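Please find the structures below.
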Structure P
Amino acid sequence: MTIPTIPVRGEIKLGQFVKLASLAEDGAQARELIQGGDVTVNGEVETRRGHHLSADDLVEVDAPWGRVAAIVGTAS
C-alpha cells in the first residue's frame, strides 16, 4: 500500500489533518473516529483532536470502510 504524503503549511491539529487528508468525510466523523480510539499517530492511539502533528508523522485510521493512512508533509 502506498501511503500519500499530504503537504501542510505550519502546524496542524490531528482533527484538521484527518479531514484534510480525506481520512474522514467531515469534521463530525473525524471527531467520532478520534474519540473512539480508531486513530493512531506513529502507531500510538491518539484520542485528542487537538494533538499537534509534526512533519513525517504517520496518521492511520481504522474507518468503517477500511484502514486508511496519510503522512504529514511540509508545503514548499
Structure Q
Amino acid sequence: MERFTVFGRPGCGFCVQAKTVLERKGLPFRYVDIHEEGLTAEDLEKTIGKPVKTVPQVFHGQQYIGGFQELDAYLKELA
C-alpha cells in the first residue's frame, strides 16, 4: 500500500488525530511538520492546487485526500 503523507503543525488536534488513526490501522505514513520544514500555506497551495487554510492536509501516495474528516471517510471506504 502506498504511504500516506500528513502535513501538520504542533498543537493541532486534528493533526494528532490523523496520525493516531493511521497508527492504529497500521498504515504507513510520513508526518511533515510544516513549521519545522519552513512550509507556508502558499507552498501547500502549490502542491494541492487550491487554497489551504487548515491542517492537516493528507495525501495517499500522490492522491490528495483533504483534512482529517476526509481522511476518516476515505479510510472507512478502504475498509
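Coordinate-derived values only; no laboratory data. Every value quoted in this text rests on a predicted model; they were computed, and no experiment measured them. Cβ atoms are built from the backbone, for glycine too; each structure is taken alone.
If we compute Cα Rg over 2.2 N^0.38 Å for structures P, Q, which one ends up with the highest value?
Structure Q gives the largest value of Cα Rg over 2.2 N^0.38 Å among P, Q.
For which of P, Q does helix-only ellipticity at 222 nm (-39500 (n - 2.57) for each DSSP H run of 4 or more, over all residues; to 500), calculated from the coordinates, equal -12500?
Q
When distance in nm of label points 7 Å out along Cα→Cβ at positions 32 and 64 is calculated, the result is 1.3; to which of the structures P, Q does this value belong?
Source structure for this number: Q.
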